[in-house]
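A short reminder: the numbers here are calculations on the coordinates, not readings from a lab. Remember, predicted model here, so these are calculated numbers, not experimental data. Cβ atoms are built from the backbone, for glycine too; each structure is taken alone.
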Structure 1
Amino acid sequence: MTAYVFQAYPKWKYHPSGEARVVKNEGEEVKLGPWWFDTPLERDTAITVALSEVVQAQAEPSAVEAPKTRPRPRKTVTPALD
């Protein structure tokens, strides 16, 4: 019986969209880009972190204040005197 020898490739990669692919070497893995993960758990964790950052950013008051506008003057209507 021979001893187990770890081989890094081929391996599965998981995308936040739910897509999964097998890559045959490091070059293929690099071409996929940064949003591909080694396990579904890593993928789900990355999604959770990204969503929490979006929610937090929306909850924080904006550093840019809305322009202060003056209310438009109302037109007054004077009743006609007969």
Structure 2
Amino acid sequence: MSKKIETLAKFLIKSIVTKEDEVVVSAIKDDARSTVTVNVKANQEDIPLIIGKKGSIIRPLRNILKIQGLKHKVNVEINIE
């Protein structure tokens, strides 16, 4: 399940950034909290592209990942580094 969320996050984020080869996405499942945490590492120049003006890109990304999480009955958090 966390693999599907990780794959979806990787696909979406790589389609936004300019340096796709520097994107690293990992998903960590916490069974105690029923949460999957998606960690995204990207080039510093690409982080504003992922976030967008006033969060206009990251908000829909979070919503899409949360919908995928609902299918598997887990909460999804996303961290960008």
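Structures 1, 2 were compared on distance in nm of label points 7 Å out along Cα→Cβ at positions 29 and 53, and the highest value belongs to 2. When distance in nm of label points 7 Å out along Cα→Cβ at positions 13 and 69 is calculated for each of 1, 2, the greatest value falls to 1. One of 1, 2 was used to compute relative contact order in percent (Cα under 8 Å, 6 or more apart), and the answer was 21. Which one was it? Going through each structure in turn, the value belongs to 1.
For P(r) over Cα pairs in 5 Å bins from 0, in percent, the calculated result is 3, 17, 29, 25, 15, 8, 3, 0, so let me know which of 1, 2 that is. Computed on structure 2.
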